[in-house]
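A.B. asks: These are the structures in question, set out in turn.
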Structure I
């Protein structure tokens, strides 16, 4: 999802819900993992589809999202085996094993709704450049370094690579230099400081007309802080392993880096030679000689004009789906 401001009136809506449910092709008693529970919107709809006697594991690494999902799914506990678990993609396999044993090859469906959740955007964590907040940007506030820590310790070359590779920022070099210059005088610890740096580094004539000038910088730093691309790769590998033959995998992405990684993973698992960018984790994944996935979406599915009007977050959503062979 593009980082920025947001209204609680729309950011809590589950994106592309009808399309997700259609492609997941669920039935009563199905076993499903929602790897990115967020506010529980997708999870609640899934729980209705698999009742009675379905099994739903709703995962998230954010404590606020876990609290919200637990509240939203309370009504479904009587008809399904519902478990809300706090974990990230890298540790999801161990977490699921600890509560359910070996569930390899048993899932009917797996869902990923990638990007920033509404609880992260709405809270004072530094994801939004439209408010002056502490530069945290961690999806899990109990682990890892903050965005302020990264800006304090990363070398100029590392900052340049982050902005170039994760933000596709034309002025990555200039912004990285301004960050290094600024941190000599003071710690860069607020969103307003980072916005000022970006504005000073990018010529006014080059400011985008359709988005905030700091959008790409905030996106890049958020991805680096949370190691998002590496985690997505691990999560997709786990989901494919857990699905049973015929089980469905549905992934919603919100920017090109995520979508490209998902596309290449699907192509690789389907036995089709990928052509990923050199830095992508997917570039390290060999093509499967024996396909394990059948791609169901030739092109990514986009939200309808009606949904975008009702939920602006959906405007950049891209949905891909595949079935386990």
Structure II
């Protein structure tokens, strides 16, 4: 019996470890890294929200402003659908003092939580080591609930760095990639690609129009998987073991190539991380998303149709 117990304990620990999300960090663990060398906290909110309350010494990179830059300069289309052109990302990260070997803890301070995940995806797409990229579980709200310290002042001056970008083009999909899949779908050809729409059901069916986008609906052949379905209660994500079970029920085959899209990439990034953590073989984000597809009247769309 004494020999059997350690065996079962080892199995339990292994199972728990196996299903731990490697891209998340608890507020308790994160608090131990405050003011540690080579650790950077990034607040992904706008500057006004950041100034109201943020983790001490955290730098501020407004996630939505990065999307504005990409749209204004047409950067996704210019740079093979990376979230930003490499030189733009390098300039932003360097000005914020980020180095390639930094461990980075990213958080948002209010709902929705996808601002932090978008910044995670941006850094990952630019070549940052994913072992050094973490999302703060529960964000600033959880941090504050645990009685941990905050500041409410301007961003501290930082020493500029020279961030070297090494783009991961394999984590993004182009408009041409998606259009090729759509043509296969329309011709009844199984190309082993799953196209996933992570927006709301009303957006997916075309019942909800989006400001600044000419058309409503979804890309033909897309599978509807609402992004907030992955969200936990009081945590950023549901436990991975639960997600793994539920993903099987909706026929989301992690062995196939999965292309995610939403409106501009934020909500897709929230889904990208747990799928990667669960071992998806090839998961990508079509960063042009519905903002590009819905505004291009030459591209096909569907409305109402629901694909299981």
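Nothing in this text is a laboratory measurement; each read-out follows from the coordinates by a stated rule. Fair warning: this is a prediction, and the values are worked out from it, not measured in the lab. Cβ atoms are built from the backbone, for glycine too; each structure is taken alone.
A.B. asks: If volume of the Cα convex hull per residue in Å³ is calculated from each of I, II, which structure is the one that comes out at 128?
C.D. replies: This value belongs to structure I.
A.B. asks: Given structures I, II, which gives the highest value for FRET efficiency 1/(1 + (r/R0)^6) of positions 32 and 256 (r between Cβ atoms, R0 = 25 Å, to 0.05)?
C.D. replies: Top value of FRET efficiency 1/(1 + (r/R0)^6) of positions 32 and 256 (r between Cβ atoms, R0 = 25 Å, to 0.05), among I, II, belongs to structure I.
A.B. asks: Okay, moving on. With helix-only ellipticity at 222 nm (-39500 (n - 2.57) for each DSSP H run of 4 or more, over all residues; to 500) coming out at -10000, pick the structure among I, II it was computed from.
C.D. replies: Structure II accounts for this read-out.
A.B. asks: Which of the displayed structures (I, II) returns the greatest value of FRET efficiency 1/(1 + (r/R0)^6) of positions 200 and 240 (r between Cβ atoms, R0 = 35 Å, to 0.05) on calculation?
C.D. replies: II
A.B. asks: Same structure again: Comparing structures I, II by distance in nm of label points 7 Å out along Cα→Cβ at positions 40 and 264, which one has the largest value?
C.D. replies: Result for distance in nm of label points 7 Å out along Cα→Cβ at positions 40 and 264 over I, II: largest is I.
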